[in-house]
Structure P
């Protein structure tokens, strides 16, 4: 499959180009999620922010407890998100540096070699949110790799609200939207 470079997108017209329609069936929790996702899209398309969509999605699925797994570098944003979400939900938030595990313990490369440098702890974040029985976990700026480990080990479904990009003000899509950057950095012309 190379859908990203397909010019036809006949799937939008009903063609099963992958030949998998007869082998897929949504049921149970997956079907409930698909129904709520479709209703959020149909009712709020281009009207609600991602944060508002998450709130609607969680409410429609009847979730009561949400988790925030956030990067300490985005603690201000996490605090604001926490306050917004706690209007409707019990919110549990866990910072990436939870438990203060020294990078030296795992022989990890350090940003500042001569100082104590705690590693991020995505497994710890997932464990603590599981202990609080969260029903949906939201990633707020976890590092690349740490977001993957958190998602893999989370007991609850995971969605991402903020993707960290220190160069582009947490807007990684900016690199794709900038013709200048695409040409300069990747040699791609639109």
Structure Q
């Protein structure tokens, strides 16, 4: 199954995610564009850049299963679970590598200890980007905030840092290290 088929299956007309399609697609396109730009700037090969684009388009696929009415999401799960839900969706399509992007992009990744200490409704396991492609998608995602079906706020580096800081010192430190690694400056 190709990426377009997966997107249509979960966000197309008549799908469970159709009400959230506009917010999902606009955000995914913005993140994919920035992630691809970062990957190209690092001179990653064609396959890596293609994976970054695909992963960025799919990173939030689980949002429709969450309770986020402003985004058109009418599911019953807390929003923070969209990453693990997305992982399950993509694993069911046999996209194991893309599935990891879903899970590891939340915050700046999360460790089992951070999940436990914060009492987050997530499995207590490390959910940290491991590959350069996963880091690129995670970082690119932090520059765009969904604010409704038609609204998306583009954030500065400093605003993105502040958003990550709400997850604690660990994610904030990781985010800063990744900005350096990816050559992104404020």
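Each reported figure results from applying straightforward, stated rules to the coordinates on display, with no laboratory input. All values derive from a computational prediction rather than experimental measurement. Cβ atoms are built from the backbone, for glycine too; each structure is taken alone.
When helix-only ellipticity at 222 nm (-39500 (n - 2.57) for each DSSP H run of 4 or more, over all residues; to 500) is computed for each of P, Q, which one produces -9500?
Comparing all candidates, it corresponds to P.
When relative contact order in percent (Cα under 8 Å, 6 or more apart) is calculated for each of the structures P, Q, which structure yields the highest value?
When relative contact order in percent (Cα under 8 Å, 6 or more apart) is calculated for P, Q, structure Q comes out on top.
To which of P, Q does the computed value 187 (volume of the Cα convex hull per residue in Å³) belong?
P
When Rg and Dmax of the Cα atoms in Å, for residues 16-127 alone is calculated, the result is 19.5, 59; to which of the structures P, Q does this value belong?
P
Can you say which of P, Q returns 0.95 when FRET efficiency 1/(1 + (r/R0)^6) of positions 64 and 144 (r between Cβ atoms, R0 = 30 Å, to 0.05) is computed?
This figure was derived from Q.
I have 19, 14, 8 for semi-axes √(5λ) of the Cα gyration tensor in Å, for residues 32-71 alone, calculated from one of the structures P, Q. Which structure is it?
P
Can you spot which of P, Q the value -0.40, -0.82, -0.91, -1.00 was calculated from, given it is log10 I(q)/I(0) by the Debye sum over Cα atoms at q = 0.17, 0.26, 0.28, 0.30 Å⁻¹, for residues 96-135 alone?
Answer by label: Q.
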